[in-house]
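Student: Alright, structures below, take your time with them.
What follows draws every value from the coordinates through simple rules; no lab data is involved. Just so it is clear, the structure is predicted and the values come from calculations on it, not from any experiment. Cβ atoms are built from the backbone, for glycine too; each structure is taken alone.
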Structure I
Amino acid sequence: MISPLIDPQMLAGQLDRPDWVVVDCRFRLTRPEAGQALYQQGHIPGARYAHLDDDLAAPPQPNDGRHPLPNPEIFVSTLESWGISNSSIVTVYDDASGAIAARLWWMLRWIGHESVFVLDGGIQAWERAGLPLEISQPIWESTEFLLHEVHEEWVVQADEILNEMEQGAILVDARSRDRFCGVSEPIDPVAGHVPGAVNYPFSEALDSIGLMRNSKELQQDLEAFAKGDRGLIAMCGSGVTACHLLLALRVAELGDGRAYIGSWSQWIRNYDHLIATDDDFDTTTST
């Protein structure tokens, strides 16, 4: 299995190739304009900018989570506007150890485009390697991207979650422990988690400087979740860091898993859905 990660030196050696495309995915949930401002202050040479709300999600409807998937055809149009074709080799990055960039990595593979990598350690790793940034807006031509397949089987809907768990699927929530346990909830209006879910904060997949931990370590962490009768279903707050969990699963060579894209922000919109909390959770262990 080819690793989905790429290091800065390897990426730097490919930037002059016309078939390589780099996409900057920096974003702040509390300040949606901040990522593009950072991009304008300096980005990896040639990089396009992807806005989580506008480019990697559809406008949420009343029963959706905060970041529903866009229609595949609309997403393809976005890719074409970035100059990405079926023959492109794409690298995505952010400044959050892949927490946002993994969403674009997963979405490209969701529509059948396997030639995509995540820059391990993000723009911080690029800068630590002494590699240059540019301020100027790169110029590129739009392309054609032919949509051949969509992995609909990778997406689990809200009304399927409980049945999937009864059939043996392991629902793994990538939010921080305090959010999962209902100790605090800084984003969504209700705290807690889906009953029966287990918690694996996406930060657990990272080392102390924001690089992905090695394959064997991640295997030890995730193998039990992935080997259930129906495999692993990843969720989080709105289906973004869930994709980082699926990235870690891929690095661990444990397959693809599935995603509950609606995640917690959708689950709590249905008043019939049960909510679990851990009242005795020790906040000193939260991440």
Structure II
Amino acid sequence: MRVDLQRYITYLEAENNVSPYTIRNYLNDLKGFFSFLSESNVISLEMVEQSDMRRYLTQLQKRGIAKSSMARKLSAIRSLYRYLEREDLIAYNPVASTSSPKLTRQLPDFLSVEEIERLINTPDIATPQGQRDRAILEFLYDAGLRVSELVQLKIEQINLEGREVRVWGKGSKERVALIGKHAVEALRVYLYDGRNKLRGKKNTDALFLNRYGGVISQRSVQIMVDKYARQAGMKVKVHPHMLRHTFATHLLDGGADLRVVQELLGHTSLSSTQIYTHVTQNQMRKIYLAAHPRVKDNMQGEKK
């Protein structure tokens, strides 16, 4: 099993160009499955049957594992078996007809316009770290970036004049994200002052640096966002992905087309973007009342 797993990891690294962060998550999700097989005296992946998969999911359920986590673990196993099947390393795929747990989709949390303004204005831009942090917060909100995309940015990917950012998203897919004038201004300050002080004598093309001149980590960004949210008096726990949720929500509230938001977020499926439409019901009602000719006439008549 370990040999098959190593082949799979090599495939992900060499042919699929999967990021180390994603590979680490795959390994974490597969670790429990391999332990289960070992405890069940299953010595090879080819020996696994659909009944084993059902027992594994039942075990996870008894341990109180959330359905979303169960679905993610099953997805990692399914990806592994698709690879084994494609390479003719197994004769039977036990996961092919195994259904994922039915999920209750969580509605995304988001910040109001006033809250996001307070958050972004919290860092002290008199310091190099404050200049960097302001630019990071602007980028997360203005461009709707994933934190994994943000920490991988290089200077060459930024076009300040065109207000564009070339982003490598999930599955190594490239897209163009847009930024506003506030993000451009914050980035200029950081590039011409704070970044040089953080970089010191190191030669790097990474955009966002830590205090030692190395690439800032996702964990550091998460801690930083939480710190400023508390300083700004937020009553909810704020994380980087919430700024992405806020980006999408505010765009839709402003009347943006759903497919445009899909492109900006880098979603491959429109259904992934549609989850944000729940938060725009009030705005949708306002547009409906203002735009529909018969409803508009009725409203005007009532006012008279």
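Student: Have a look at I, II and say which one yields 0.85 for FRET efficiency 1/(1 + (r/R0)^6) of positions 54 and 174 (r between Cβ atoms, R0 = 30 Å, to 0.05), as calculated. Could you put the intermediate results ahead of the total?
Tutor: Working: I: 0.85; II: 0.15.
This value belongs to structure I.
Student: For which of I, II does distance in nm of label points 7 Å out along Cα→Cβ at positions 102 and 206, calculated from the coordinates, equal 1.0? Don't jump to the answer; show the numbers that get you there.
Tutor: Numbers: I: 1.0; II: 4.5.
Only one of I, II returns 1.0 for distance in nm of label points 7 Å out along Cα→Cβ at positions 102 and 206, namely I.
Student: For which of the structures I, II does the calculation of helix-only ellipticity at 222 nm (-39500 (n - 2.57) for each DSSP H run of 4 or more, over all residues; to 500) return -7500? Show your work: numbers first, answer last.
Tutor: Working: I: -7500; II: -17000.
Of the options listed, only I reproduces it.
Student: Also, I was wondering about something else. Compute relative contact order in percent (Cα under 8 Å, 6 or more apart) for each of I, II and report the one that scores greatest.
Tutor: Numbers: I: 22; II: 16.
Largest calculated value belongs to I.
Student: Distance in nm of label points 7 Å out along Cα→Cβ at positions 118 and 230 was computed and gave 2.5; which structure, I, II, did it come from? Present the calculation step by step, with values, prior to reporting the outcome.
Tutor: Details: I: 2.5; II: 1.6.
This figure was derived from I.
Student: Looking just at distance in nm of label points 7 Å out along Cα→Cβ at positions 126 and 182, which of the labels I, II belongs to the structure with the highest value?
Tutor: Numbers: I: 4.2; II: 2.2.
The structure with the largest value is I.
Student: Here's a follow-up. Quick check for you: by distance in nm of label points 7 Å out along Cα→Cβ at positions 158 and 214, which of I, II is greatest?
Tutor: On the way: I: 4.3; II: 2.2.
Sorting by distance in nm of label points 7 Å out along Cα→Cβ at positions 158 and 214 in descending order puts I first.
Student: Work out which structure the value 72, 67, 34 belongs to, where Cα extents along the principal axes in Å was derived from one of I, II. Numbers along the way, then the final one.
Tutor: Details: I: 53, 38, 37; II: 72, 67, 34.
Matching structure: II.
Student: Turning to a different aspect of this structure: Which of I, II yields 17.0 for mean count of other Cβ atoms within 10 Å over residues 38-45, as computed?
Tutor: Working: I: 17.0; II: 12.5.
Value 17.0 for mean count of other Cβ atoms within 10 Å over residues 38-45 corresponds to I out of I, II.
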